[in-house]
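Following this line, the structures themselves.
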Structure I
Amino acid sequence: MTNLMEYRGYFGSVNFDESDEVFYGKLEFIRDLVNYEATDAKSLIKCFHESVDDYLADCVSLNRAPNRPFKGTFNVRVTPELHKEASLYAAVSGESLNSIVKRALMQFIAAPSQLANSRKHAC
């Protein structure tokens, strides 16, 4: 997903429905469902900001903590064989499985992306 907006630590998606001629999106990376829509890009940004503000205000009025994206923990599902190999590698290396996965993710993200080399067509 490359069409994201950020406001107050929350990320919102940007989508377009051609048949209804409407932009729409939702807050990403949280469990609560918060969505918004508008007929033009500037209005979508405004609606996204208002949705975040309203969501946070609603959480205060309900006396509950808002969902926060990126808590720093997530589940990774792999095959039993990969789990075994990664665990053995970590044990032999004197590292935790968590540190091995963290390092692998950091190396993967730091690698040049083929997507960065794709061309965009501007009208």
Structure II
Amino acid sequence: MSSSAPVPTEITLHQTSNRLEVTFSDGRGFAWPCEFLRVHSPSAEVRGHGPGEGTLQVGKREVTITGVEPVGTYAVKLNFSDGHDTGLFSWALLYDYGQNQDTMWARYLQRLDAAGASRDRGHDPVR
């Protein structure tokens, strides 16, 4: 990441609305539902180790963020209520997620629908 890339100036976890809000040094701010960040975690568990190896995350509608831990000066580790805590969300990744949230969410919902899966727990596709 270049030194001119936006970095967070404020990070706020809104527990009532289950949203993480980040304001960046260029004045732009983004807010994501916890579910969005969980299903788009940059972890190997979610993305896999290579193209096409990712795992569709289902039943995450009610997931919350239980902790936000800084990782150096470049990222945060988010701890989720379902025990997931292995993804490192870099500033550049969060900024990208902010810019592309609507498209990413629509693509996720399409993948769920195609798999016959649900955002709700206990409604996994029949295998």
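Bear in mind these aren't lab numbers, they're just calculated from the coordinates by the rules spelled out. Keep in mind the model is a prediction, meaning the values are calculated, not measured. Cβ atoms are built from the backbone, for glycine too; each structure is taken alone.
One of I, II was used to calculate helix-only ellipticity at 222 nm (-39500 (n - 2.57) for each DSSP H run of 4 or more, over all residues; to 500), giving -8500; which? Clearly, the read-out refers to II.
Assuming 35 is percent of Cα pairs over 22 Å apart as calculated from a single structure, say which of I, II it is. This value belongs to structure II. Identify the structure, out of I, II, from whose coordinates Cα extents along the principal axes in Å, for residues 51-90 alone was calculated to give 49, 16, 12. It must be structure I, since only it matches. Comparing mean count of other Cβ atoms within 10 Å over residues 59-66 across structures I, II, the highest figure is found for II.
For the read-out relative contact order in percent (Cα under 8 Å, 6 or more apart), a value of 20 was computed from one structure; give its label from I, II. Working through the options, I get structure II.
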